[in-house]
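Listed below are the structures to be examined.
Every read-out reported here was derived from the displayed coordinates using simple, explicitly stated rules and does not represent laboratory data. The shown structure was predicted, so the numbers you read here are calculated from the model rather than taken from an experiment. Cβ atoms are built from the backbone, for glycine too; each structure is taken alone.
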Structure 1
Amino acid sequence: MKNTDAFTLIELLAVLIVLAVIAMITVPMVTKKMDESEKKLCVTQYQNILKAARSYGAEHNTELGDGKMITLQDLVKGGYLDSKEIKDPVTNEKIPSDFQIQIKKKTGAYSNYEYGFPDTSKTGCSDQLSQ
């Protein structure tokens with residue numbers, strides 16, 4: 001009597017080949033999406049730092065003059081940012097407390113200020129921040 005309840009070696013190999021092909025297609029796509037979401041999170045993180053700097057600038061506008069350089073530590077000490085340990089989502093490293101934010105006076109009819117980062121080379125999303 002022959003037992004026909006088992007899979008043959010060929011059937012098992014066929015299933016493994018199909019699974020390998022599916023993995024070869026989906027793994028790069030998932031990895032790419034994860035990298036893109038890390039970059040977006042990174043940009044959002046630095047945009048939040050700029051928002052905190054704008055709040056700082058609004059409360060210290062008499063001290064700004066033509067411009068001022070502030071640090072992440074100034075924002076944390078002033079209560080504009082919650083955490084002392086803010087991490088870059090791409091590099092997964094702590095953003096140093098001496099990370100600088102530049103406040104520059106705009107020229108023109110309205111005296112507003114521009115907020116930016118003088119050096120984004122060490123950030124995980126430097127190409128998006130420089131735009």
Structure 2
Amino acid sequence: MKIVKVVAAVIRALNADGVPVIFATQRGYGEFKGGWEFPGGKIEAGESPQEALKREIMEELDTEIAVGERIDTVEYDYPTFHLSMECFWCNVVNGDLVLKEHEDAQWLTGANLGNVDWLPADLILMDKVLEGIAC
């Protein structure tokens with residue numbers, strides 16, 4: 001089975017009320033169009049996961065991020081490939097998270113993380129994301 005190595009940014013911030021929020025994006029293309037995910041993408045040859053994540057977020061969202069601690073590596077078998085997704089906590093350094101490839105995006109609190117239809121691999125990460133924003 002083909003292995004696809006990707007990185008994902010769990011971008012967190014505080015909303016106007018001081019409540020921790022996570023940035024979620026809705027895929028705008030491809031086999032999983034319409035599904036919700038943490039933004040990111042494929043690691044190119046010679047890139048570290050952190051470099052790939054910074055590049056992907058700049059390409060897809062026109063935003064510079066700081067990549068923090070690794071949360072986990074999610075391994076998931078989709079019907080046609082195996083996904084290996086390294087996930088990192090991230091913060092916005094500069095930019096406004098402009099949607100260039102995604103259909104939609106939302107800032108979600110811990111209480112409403114389940115209000116979108118997450119893709120299966122991203123859903124695996126939810127318990128750790130909830131723990132990380134509850135701190």
Structure 3
Amino acid sequence: MEKQAYFYGTGKRKTAIACVRLVPGSGSILVNNVPYDEHFTRLEHQRTILQPLVVTENIGKYDAIIKVTGGGVSGQAGAIAHGISRALLVADEGLRPMLHQNKLLTRDSRVKERKKAGLKRARKAPQYTKR
């Protein structure tokens with residue numbers, strides 16, 4: 001492993017984009033200059049963010065400085081997890097099988113479907129009346 005100032009990774013989920021910098025340190029995670037547990041109050045989102053670090057047993061080894069924009073809370077948490085996974089790969093390529101096995105490297109491509117003409121939403125049609 002080369003000596004670098006930080007390891008960088010970009011993660012995306014729905015319309016959220018997270019830029020992640022991993023710096024060797026004590027394990028603090030800052031999201032938009034705020035501790036992650038203040039930015040994400042639900043335990044489910046906090047677990048999502050920590051999952052790549054827990055799976056690779058790197059919790060407490062890196063400080064994460066994260067800038068996240070767009071999307072909602074769940075999309076942002078997913079984007080951060082994706083970004084952390086990519087940054088961990090830059091730090092150590094040997095983590096790829098573990099991250100891939102836990103589906104942390106795949107970009108979740110599901111996005112909101114567009115509304116179609118003549119329909120009320122993407123797929124909901126107006127009520128049909130026979131007479």
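Structure summary
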quantity	calculated
Among 1, 2, 3, which structure scores highest (criterion: Kirkwood radius over Cα pairs in Å)	1
Parent structure of the calculated result -5500, given that helix-only ellipticity at 222 nm (-39500 (n - 2.57) for each DSSP H run of 4 or more, over all residues; to 500) is the read-out and 1, 2, 3 the choices	2
Among 1, 2, 3, structure where distance in nm of label points 7 Å out along Cα→Cβ at positions 5 and 37 as derived comes to 4.3	1
